[in-house]
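Pasting the structures in now, so scroll down.
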Structure I
Amino acid sequence: MQKGANYLYTPAQQAALEQYKYVSEYEKFVTERRKCSNIEAVLKCVKPYITITPDKLDAEPFQLNTPNGTVDLRNGTMMAHNPDDLITKITAVSPGNVNLQIWLDALDTFFSCNQ
């Protein structure tokens, strides 16, 4: 056991105290970085490196990025990933025929077999 400020700490308590101090310092660091002046400074530094404008990102609303490729939602075709598409989001799964019958049965239930 270690003595400190008239208290006795077990090794587990000492480790917890050290972790608390580390987390507190990290929180101060993050809070400081979130200030407007710091964000503006970072943006000023990176501005020469930004070559596209936000309106170019995700500009094609009928492209769905999946792990296996990009799906054109107008016709269901799958295309290879293309960085030039500038799609910033991706689904967790890709379309496929696994459990297709369950999906078709669910659609029949939802829409009373009215396709």
Structure II
Amino acid sequence: MDGTSEILIANPETRILFQLAGDGTWTTDPKPFLFTVVDANGTDSGLRFVELDKDDYDDLIVRGQTNNGVWFADDHMWGQNEDTNRLLDGVDRRTFSQLTGTTEPAPSRGN
């Protein structure tokens, strides 16, 4: 997540981020990792690593309590759910710059 080698264990019982220290040993943060990768049944919880801000390090994206379709391509996040049918092409699209706050949002394209 920040350019160092890391191992993430993130399920409901165990949430630890191991980082490779400069001396070759693995260290952990005393605070538990905040999110899970899977739920108690092993189902995907919506955690994603995506390069958003072009710093060559993956950024962490966490889904809320909804089950929306979201995908990442061409420096954009594309989202689709029951409310996006009124938008252009039926999807909500945001540039990574908009998501990271490095540019002003584009005007709404909805009706």
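Each reported figure results from applying straightforward, stated rules to the coordinates on display, with no laboratory input. Only a predicted model underlies this, so the values are computations on that prediction, with no experimental measurement involved. Cβ atoms are built from the backbone, for glycine too; each structure is taken alone.
Suppose helix-only ellipticity at 222 nm (-39500 (n - 2.57) for each DSSP H run of 4 or more, over all residues; to 500) works out to -1000; of I, II, which structure was it derived from?
That value comes from structure II.
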Computing semi-axes √(5λ) of the Cα gyration tensor in Å, for residues 24-87 alone for each of I, II, the value 36, 16, 10 comes from structure I
FRET efficiency 1/(1 + (r/R0)^6) of positions 16 and 80 (r between Cβ atoms, R0 = 35 Å, to 0.05), calculated, reads 0.10; among I, II the input was structure I
Highest-scoring structure on Cα Rg over 2.2 N^0.38 Å (candidates I, II) is I
For distance in nm of label points 7 Å out along Cα→Cβ at positions 8 and 96, structure among I, II ranking highest is I
